[in-house]
Structure 1
Amino acid sequence: MATVMLMHWPEVTKEKYEEVRRSVKWEEDPPDGGKFHTAWMGSDGFHVLDLWESPQHFDTFVKDRLTPGVAAAGVQGQPKVELAETLSIFAPNV
């Protein structure tokens, strides 16, 4: 089954997210194993929900693309990341 990744990173602003997004180019060059991505600003900061083929795919993306993009943007702090195996996936209109 696939792996869900939840991230909470209070220090990330909408502007920093957009900067990292342009740098990492996950929409123009989708990462291997990436199945779904959504991000939002909550009352407690920045959040991400991803779906990956495996934890290893996510780890490779972080090491090879996300970490360099975050560093280049000067993002501060560290995210809280949770990984879990999915029990089911339902996305009829995505």
Structure 2
Amino acid sequence: MPDCPECIARQRKAVREQNTNSDVNLEELFKKIEAPMKFDPVTKHFICKKCGLYATREQVGDIREKLNQRELTREDKQYDYLEWWQKSKKDKQR
């Protein structure tokens, strides 16, 4: 059974906010997060018991992909800005 991507994203965000200054390994806490979805065989959809998400397997995969992509683009922008900041002034003018 797949986990609900929206519930997982919300819970990961809450874990990050709670453990910003501690030395706890976030990856271990992320592995403990579960949000199983119930499968409805009649409609062939998955239903989240927590948030009520009603989606097919493909839609669940698309939602998960969009949530993961959003995090990567934010990190990419930060990395690009850091590279720009560390360049010499002559390179910036080019």
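Every number in this text was worked out from the coordinates using simple rules, so none of it is lab data. Computed from a predicted model, the values in this text were never measured in an experiment. Cβ atoms are built from the backbone, for glycine too; each structure is taken alone.
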Going by relative contact order in percent (Cα under 8 Å, 6 or more apart), which of structures 1, 2 comes out largest? 1
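Can you say which of 1, 2 returns 0.7 when distance in nm of label points 7 Å out along Cα→Cβ at positions 7 and 39 is computed? Could the numbers behind the result be given before it?
Values: 1: 0.7; 2: 1.7.
This value belongs to structure 1.
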Given 0.40 as the derived value for FRET efficiency 1/(1 + (r/R0)^6) of positions 47 and 79 (r between Cβ atoms, R0 = 35 Å, to 0.05), which of the supplied structures 1, 2 does it correspond to? 2
Which entry (1, 2) yields the derived value -0.84, -1.52 for log10 I(q)/I(0) by the Debye sum over Cα atoms at q = 0.18, 0.25 Å⁻¹: 1
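Given that helix-only ellipticity at 222 nm (-39500 (n - 2.57) for each DSSP H run of 4 or more, over all residues; to 500), derived from a single structure, equals -19000, which label among 1, 2 identifies that structure?
2
Which structure, out of 1, 2, was mean count of other Cβ atoms within 10 Å over residues 23-30 derived from, given a value of 12.9?
Values: 1: 12.9; 2: 10.2.
For mean count of other Cβ atoms within 10 Å over residues 23-30, the value 12.9 is produced by structure 1.
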